[in-house]
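**Student:** In what follows, structures are represented as structure tokens.
Any read-out appearing in this document is the output of simple, stated calculations on the displayed coordinates, not a laboratory observation. Note that this is a predicted model, so its numbers are computed, not measured. Cβ atoms are built from the backbone, for glycine too; each structure is taken alone.
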Structure P
Amino acid sequence: MKSFFKSSGICVAGALLALCVNSVARDDDRGITLKPIGTYSSGIFNAGGAEIVAHDPDKQRLYVVNAQAATVDVLDIRRPTRPTKIRSLEFSALGGVANSVAVHDGLIAVAIEAVPKTDPGHVVLLNDRFRTLAVLEVGAQPDMLRFSPNGRWLLTANEGEPNSYLLPDSVDPEGTVSIIDLEDGADDVKQSDVRTVNFHAFEPPATLAPSIRIFGPGATVSQDLEPEYIAISEDSKTAWVTLQENNALAIIDIKSAKVKRLVGLGFKEHNRRGNGLDPSDRDNAAGTGPEIKIGRWPVFGLYQPDAIASYRVDGDDYIVMANEGDAREWPNVNAISNEVVRVGALNLDPGAFPDPGIKTNSRLGRLQVTSTLGDFDEDGDYDALFAFGARSFSIRDAKGKLVFDSGDDLENITALANTNGFNTSSTGNAVDSRSPAKGPEPEGLTIGKAYDKTYAFICLERVGGIAAYDISRPEKPKFEYYVNRRDFSVNVNATNFLAAGDLGPEGIIFISAKDSPNDKPLVVVANEISGTTTIFQIDQKKKRDDDDD
């Protein structure tokens, strides 16, 4: 990695920006950089004070979800170096949590989760003067909103998580996707304009791909599938929906409101060159402390993408996924519905794993894997290991076939950016602490065109920061830049968290130069732990003067 990348520190001054920013760039004079230019703080620590963000280019406003307060903060960014809150939109009367926000041509849509969350949720439509136009019922736990590019359709991913699996009180609603038809305009939209996409066609005797996980106790396929995030094709005809916990992708025809295909995403082989991972927080020689050891291991990764976005190249659609990973760990669960187990606690098949030392802390003993996969012959020991997430982003074609995966780039890049911050959590600075779990956890992503190229921007939930890749050629993306506005020397707590910078990036959007308040392409990130919303300016690298070499 070090032959291709260089690490540096960027010091940025200004309100709430007076800290050094860790960065890694390609070691040449091509591509882009990202510079933080402004930030707004909700003042809320570790309570979802800034989770999802949307942009209205006409008014130059950001809409930022303050989840647990069931509000959306409205920020004026006409001066992007000083984003200013102008008001909050209150939705607590409809439910306990605001999950998502989206904006299209001045129309604002907000997804509200009910109390209890297993009841149907709502989507609220407002105009840019904040007048409520409609309140529409959708499926249980609407987790994400997406307008189609042509503005006719508004889709919600209704996750439908159970409250528990403890009978007789358990409730497990079906996962669904709601499609709202806005053809007659938001002023005239009615409940009859909302259609529900379900997964009934995939119940037995239908056969699912083997990498699709269906394992909730007593759950039907429709209950077990949990829509997470939505991408929509440029022609507004197709939606791709991630089913994160299920390691699957649903491909939906929007006009007919039908699932055309359910795709299993397969497994990543971490024992292949370039696909390594660091599996332990006690991987020094004694097995007692942290050490950065990114290597090849006999482990399969469940891709389990969270965010997804689509783009078109030469007439073909591609989808980009942030492979975060997610285990099922609900409140009030019993042992069967908590699938997380460390390798050191498992019985491993001696034929598949002949070296018993593989279970030591310095090797795979600390790695968290699922107990639901790997015992192929059902004899009580595990023939293979399956970890959560792929610690990468990937690109797939319109049918879900893998075209590219970033391998172990993200762990290598973040290790180079700041050794003292490698695989830390979003609320603590213990080096290597997240290595046994999902590493840096790529969660949010966005796509945009800048300086005649198409870029993907991936934010890393735990260690923090944004990784930028040129994805103009889907089969051969190029890493361009990584930036992290976090100070790892600060011991994070509820009183000094702002001094640490941005913590727990969740939502990310791209603003093109033509839609930007300063005529420069921007990336905006909402950080759920620090409650900050930060604006980054995308600049072209300055070519180095040959005389200075």
Structure Q
Amino acid sequence: MPEAAPRPLTVSEVLDAVLATEPARAMLVSRSACWSYAELDAVANAHAAALVSLGVRPGDRVAAALPNDADVVALFHGAMRLGAVWVGVNRALAGPEKAYILEDSGTTVLLADAATLAQLDAVDGIGSVRRVVVEPGPAGADWRDRVAAGLGGTRPPAPDPDAPAALAYTSGTTGHPKGAVHSQRNLLLPGAALVASRGYGADLRKGDCLPLTILNLQVLTTLLVAQAGGCSVIMDRIDAEGVSEWIEAESVTTWNGPPALLHSLVHDPSIDPARFRSLDEVWTGGADCPESLRAAFEAKFGIPVLATYGLTEAPTVVSIDPPDGEHREGASGRPLPHLFVTIRDEVGTEVPAGETGEICLAAVDAGPWAGAYRPPRGYWQRPEASDELLRGGVVHTGDVGFIDEAGFLHVRDRRNQMIIRGGANVYPAEVERVLSTAAGVEACAVFGVPDERLGERVAAAVQPARGASLSADDLAAHCRAELARYKVPEQFVIVDSFVRNSMGKVDRRRLRELVPPPE
């Protein structure tokens, strides 16, 4: 499908096409605000000015830990206009996890609700980070005054589209998260590709309930919707009843939800299918959504669930089922038009269709999208990890799969041992790093066990030190002090010792055998 208009290169420009023709058109709906394109434009300028008043300059890291509402959208757009580097900090993370991201990124200013800042007061290592309260009431008055003083100001000059613009922290095999570095150019590309390939237009009303502190959600909300000329609906609830209310009240046409939420919608008898009559599309992550759940959702609501595959380093969506709803069992759709997806063996050689190997990404070299995609700039201050990610001039995802004869991508293993719990990624190494410091733990291994509603749950096998007595409650409490709740193992198995391979590593293929199947 041909492009409708030139693609913007910076986030500053993403509103311009509609601003030039219909500035009063609705752009954003959230719990506290309904903004037109012109209003978001003005508020973004004011937020850029407010950041400048705090001493923020282009290239400085600006972190935000805020709920899904208008503030997090305006702050993101303001930071982008200023040329600052955005660092989203998920509010679900534990205090030490938040502190690590702030310290590792070298954040200058953190804007957060008072509860988050109080949580961080008890954590060492972030003394140099300026902390600003953003919320209604007296505590947030200083920030509101700074924004108000910036209203009516002009837009800053557009920043370099290929300079670092955002850090998306993702965990991995090291046990500590690392920040994937993205430019404004690449933040805009997934939205441009989805709009062009799916025929989105001004009637698009895209609803999103996942946290906008996750960079991928910023990419898939206003950055996508503005390129269609549509409206972004930011939901502040992630329960079945709350999401249903938002979809019905705001006539949402496209919605993205994790498998756990789809499961709740299907099995909650109080959810009336008529409330979903405005929907044209429902997306979900492909590899962790059972075919039986897709079938049950379509049977109840009359809408096919579109499979997707994405990753932080892309950023976001890599492949999606086509607009006509065609789906191959076990597949995660076809790649977006700006990406050339190949499957490679251990030495980096591309393998034929149908053969399994590592999923790799590069720019297409022909057609209207030729050269549009530029690989991410690696990981923030991680040269070795960056070289591994980008070796051979392509993005190595670490995920394993194949492409079938019809061009559908099938993901077989996600990021080695990564657990996908209700749509949230949990890396065993990160949990093991914390669990191994608990008193009495000699060794441990974290793994996923199948779950009908969540896809997977987190489990842990623990080998006690000699003479130690361990309890599941104590181990869980230790993990909760350092990790987000969704990462804390829900099942603990005490083992005398682990089966290990010739390299002395735990044989992870045997771990699920330790947990009895559900009755």
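**Student:** Matching task: 69, 55, 52 is the computed value of Cα extents along the principal axes in Å. Pick the structure from P, Q.
**Tutor:** Q
**Student:** Suppose you compute volume of the Cα convex hull per residue in Å³, for residues 182-325 alone for every structure in P, Q: which one lands on 97?
**Tutor:** Computed on structure Q.
**Student:** Between structures P, Q, where is relative contact order in percent (Cα under 8 Å, 6 or more apart) highest?
**Tutor:** Largest value of relative contact order in percent (Cα under 8 Å, 6 or more apart): P.
**Student:** Which of P, Q yields -500 for helix-only ellipticity at 222 nm (-39500 (n - 2.57) for each DSSP H run of 4 or more, over all residues; to 500), as computed?
**Tutor:** Details: P: -500; Q: -8000.
Comparing all candidates, it corresponds to P.
**Student:** Shifting gears a bit: Using distance in nm of label points 7 Å out along Cα→Cβ at positions 142 and 294, single out the structure from P, Q with the greatest value.
**Tutor:** Going through P, Q one by one, distance in nm of label points 7 Å out along Cα→Cβ at positions 142 and 294 is largest in Q.
**Student:** For the read-out log10 I(q)/I(0) by the Debye sum over Cα atoms at q = 0.12, 0.18 Å⁻¹, for residues 78-197 alone, a value of -0.57, -1.12 was computed from one structure; give its label from P, Q.
**Tutor:** Q
**Student:** For structures P, Q, calculate distance in nm of label points 7 Å out along Cα→Cβ at positions 118 and 510 and state which one comes out highest.
**Tutor:** Biggest value here belongs to Q.
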